[in-house]
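Got some structures for you, see below.
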Structure 1
Amino acid sequence: MNALLVSGGRVIDPANNFNSRSDVLVRDGKIVAVGAEANRQAPPDCEKLEATGLVVCPGLIDMHVHLREPGQTSKETIASGTAAAARGGFTSIVCMPNTSPAIDNSGTVALIHDRAAEQGAVNVFICGAITKGIAGEELAPIGSLKRAGVVAITDDGHCIQNHELMRRALEYARMFELTVMDHCQDYSLVSDGVMHEGYWSTALGLRGWPAAGEDLIVARNIVLAELTGARVHCQHVSSAGSVALIREAKKRGIRISGEACPHHFTLTDAAVAGSEKFWASDGRGVHGCAERAELPSWPAYDTNFKMNPPIRSARDREAVLEGLVDGTLEVVCSDHAPHCDYEKEVEFDYAPFGVTGLETELALSLMQLYHSGRLPLEKVVEKFTAAPARLLGLNKGNLRPGADADITILDPDAEWVFDKSATASKSFNSPFYGWHLKGKAVATIVRGVKVWAETGTPVADTAAAR
């Protein structure tokens, strides 16, 4: 019998409305007790973890991660991607299906389950494809994907343009009680845009990507969600129009939800013009750093600021933050999208879209939501725990006795600099290297076993191997 007592920390468990200094007892990979009972039930030889001054919460969940395996392992693998997740404080992630081959059949689902069990540092849940080959032409076998164990379906990286096909996908998804997650992009309107359409796209001579290209598909999804009764989740919401549409639809009881990514609520399109333009345009304080002298610099046309959807205007950024504050956007996700250096080291037009984010997601969220005074800490934690678990029907995101002992220990006031040499990901396409950040996970525990801890953190190793 292996037991671990996490003592003295501020325990925040939004799923159970618990927020108090308390102890947590873990035995054989399960939560046994929280509170006074934890200390009383702890066996004499119990390993102890002193968490005084730290926050103890359910293991964080990221429901939008690209692990790139199978087929694109030069960018990321299940081993490296889950290691990055553990460093970021995440005990569970949901991997996207735009791999090679795509996750559009039960065999590929089984392959990823096996690889994750062998090599994964954290829990890996799988999102299946909506259409075969993510081509947007023929529905994937949604029922067999559900039986194989997928927790949702999406064609992320692509967007189904055929509305009739999307309607049928929602009807099937409702039959199998699956959430449909959608990458909202109208191809005919976005065309070959590479950055947000606005002042900076004109000034930099880059093809614009209008926010309306997202808004149209969000509106389509709302209409179809109302028609079919299915649950639709809009991924990486980036525009003010989309936030307003989702807010109004939720008021009408439509089963629609949305997520936000830290790069969309931290950066604006001025970042593509270089650091001097970004700081001058956005002003001090937006980035969460105390002094401008602490901030890194970057040149114009840096392809690490190229993502899909693109970082948008200051108005859009503020709307996304407001959506997170009022609950319109229920979840924060990274959209961790690793790419090889040589792919990004080309002209802005030709570089692939995407940035990594698992290791900076928590800090940026704390800076923009908690340290800015927009949300209390427990509400920020909820967006990483109870909310994604609820949306996907996962038995995770809580510290209820009997639940898996997935625990994140974090220091919301820890100040640190994100350094390339410290990343666990295989790829380095992050725009946040050199940033002074505030807030960090210091230990990650999966089913009672420490999978990562910050150097110097007094976390006891358990004897059992996962």
Structure 2
Amino acid sequence: MVQPKLLAGKHNFPKKIHIYDETARDGEQMPGVAFSPDQKLEMAKFLSDMGVDVILPAFVVASESDREAYRKILKARKKRQIRKDVEIITIARANKDDIDAAAQTTKEAGVPLDKVGILILSTTSDLHIKYKLGKTLLKFKKLPESAWLDTPVSWYRKANTDFIVEYISYAKKLGFGTIEFASEDASRGTLEYLIEWAKVCRQAGGTRICFSDTCGVLTPEAVDYYFPPLVKALPDFQVTAHFHNDLGLAAINTVRALSHGATHASITACGIGERAGNGSTHQVTMILKELYGVNLPGFHYEKLWELRKLIEKYSGILIQPHEPIIGHNVFSHESGIHTAGIKIHPAIYQFLDEKTVGGEQKFVYGKHSGGAALKHLLEKNKLSLDENKFNEVLAELKQIRESEIPQNGYSKRIKKYYDDLNSLGIAESKILQLIKNHNV
């Protein structure tokens, strides 16, 4: 059966769309989540087998754990346990210490710098430039901190550009193969400054720009505003689309950016990440495939459910059962009308074939069950009932489910869920005790 495609409007998808996974870096910034080096290595191997193109697994200056994870992943690629063509990249703030740490850790893994990438954080948002980086930029230009609030934004913009150029140039001098420059909070900055800044960064040796919707504030129409002129201003240049999901728009905004020529989709497995998370691997890849007819060569869609289970196991974050595409219940059916339709043809009530993503179709028996579901169960178990007995069993199973409804709700189940969720971080009492121990 031919599936309908939502192909409204003009699209400029690149010839090659790169899936850029940030699960082990930006995804790990989800409150309470922490991955061990071996877990990050297993995730990287899985993602390589799945067909992703870029993996950003660590912020090496943050901890020895991240440095070890980065070394393990680079060594695994040398041993061909990770595909040779997977780009491995690390992240650094715009300072010499961070970039040196990335270079040193790469060398410790026995890998030349031209075989890895570095993402250098910067910004094009006036809010960030003046209020987050303002004092740093004043120091960079050898001006007193007392000038902070009185100095105009125009001065900060110029200083910010000079600042990032210095560190792009330094990374280029060291010999990194990919030098990506990230425009944090670009979605709340001006288009004019973004393009001006990006052109200078490219001239300094940057090889890819990352447009970051850091707080998830763009509408699809706003993506239409930013991306076409940005891509046009940087011909034959790689552009990463990095969207957060604060208003639930990260996936469609990522696809929209790709449709305007962005080359890299920066996403995370299960959409984990800060606050409401990032654009999710399952939504972005399946929207492209099923609604826009864009298939990703070499990408194994049938591993999406398996990926979900791996991330749940290591993050401790359970994905909602009705999460599109990968949720535990999205291919489950209880309603009599739906089960009857499914038995006639699955496409009547399922746009997606569960096998495409490695999912499982099943019937749930309960209050809303109809005859089709009970008939299916009988056939599955090679049983039969006459019409009267059939109707009696159907009525009784509905009554059984109703009798099992707890009048005070599922309070114990809910409490356990939130107790487990709250236990992912370190309790304040433990930190206070740690402080007391150091003060003895």
Structure 3
Amino acid sequence: MSLYGIEGFKQSIPPGVEYVSGSLVIPSRRTLESATKKEFRKGEYRARLLFDPQVYLTSLDPVRFRSRCASLASYAWFDCGDLEFKKTAKSRAGQRAWDEKRWKIIHEYWTGKMSEGDDIGADASAIAATQRTVGCEAMVLGAPLTTNPNSDLAVELEWLDRGIAAASKQNLLGLPVLGSVALSERVLTGIDPFENTLIDTIVDQFSTRKIDGVYVVIELGSVNGYYLADKQVFGAMLRLADAFKRSGMKRVVFGYPTVAGLALMLAGADAICLGWYRSERRLRFEDLAEDDEGGIARPAYYCHKFASEIHLGADLMKVVKAGKLELFADETEFTKGLLRALRDGTDPKDVPPWRYEPGNHRFARSHFYTVIGREARYIAKLARRQRFEYAKRWLSDAAERATIMTAIAAENGEPLQDRTEVLHQHGWMDTFEDFVNRRDK
């Protein structure tokens, strides 16, 4: 079981964090030039790399998502007409000036068109060649976004087949090949996961191809917070993880799964790719308009037994005053000082690394990665039945703590802050139990 961080503009995983296996490169936030520099591979957590081609972003509006499209334009499989990406310049200043100009004019060149026919093959070849150049440990194929629950998957399967053909020619090192599945939540919402024929079709079709695994992303357009609460979508993700693994896939990887990714590991997934920032936890197109959350984001305290975070500025001291701190204590080297202070009655604002201020989130990020990675590594040691027992305990504990947190807020006569999310835990518990009971029927 592996945790991969998201490679945005810069390395978002603080140095020295344990249990992070590698990084996922995303073209919408890192240009081809940046990803292929020798210096890039020297960064911590980059010894193992995966690459998401993000073909599913082809339809982005270049006016609203100017920065993202300007970055994507550096990759050959995004149609930008005759726009030059790299300007020959004798100095870095000259290249920077051209980069700024490209940002200003991208909307004049970005077509938003998905390749068809033989052009798909050319794109697939470029995708494979790029991953070989970047130095990835596996080749992730490109895939368009599936938005129609009644789709015959003709377009998606053409991308898959042409991607497999291209990978077989480019894959000189014999890297594992992962087919991509990119689904809009619209094809999952409101449908019983065990009666969703689209899932059955996808698993059946992919399992007949000569691939080593799958990379799955779900576009979560309606998720406003940090956590996925929709039971049908969560259940569908569990089904996909389980069904792909049982179909014989050697490696099942989920990108942007929110913290629900840990539950997907319990259902069969081998790796999850996510980060601490909201835009790194979920695939939501609206998030792509955010240039950089680093300077405005504030810290939050993650508790695994709560399966959520707690707002530091308003809700954590309520837990302390209610005498419930030990129920929410999750100790890592990054929270030792905070928990010690809280046990002494000290407010988080008096603990500098956890002070609720914009940009002061290094310890919060480090703690989050440490806990998610810690649990992923623990899950890897468990047999299937033990994983299901772990899930039952974890999600039951989380649901119980969500109820307690809600009661604490009621006693104080104040609503919980948005960062303290309590709407998903009971749903996760019930949905996972339903998944276990029905998966063999």
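The numbers here are math on the coordinates, done by the rules we state, and not lab data. Keep in mind that this is a model prediction, so the values were computed, not measured. Cβ atoms are built from the backbone, for glycine too; each structure is taken alone.
Data for the structure
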{"item": "Parent structure of the calculated result 0.99, given that Cα Rg over 2.2 N^0.38 Å is the read-out and 1, 2, 3 the choices", "result": "3"}
{"item": "Of the structures 1, 2, 3, the one that 14.6, 49 was derived from, the read-out being Rg and Dmax of the Cα atoms in Å, for residues 211-314 alone", "result": "3"}
{"item": "Parent structure of the calculated result 3.4, given that distance in nm of label points 7 Å out along Cα→Cβ at positions 43 and 395 is the read-out and 1, 2, 3 the choices", "result": "3"}
{"item": "Winner on FRET efficiency 1/(1 + (r/R0)^6) of positions 195 and 419 (r between Cβ atoms, R0 = 35 Å, to 0.05) once structures 1, 2, 3 are ranked, highest first", "result": "1"}
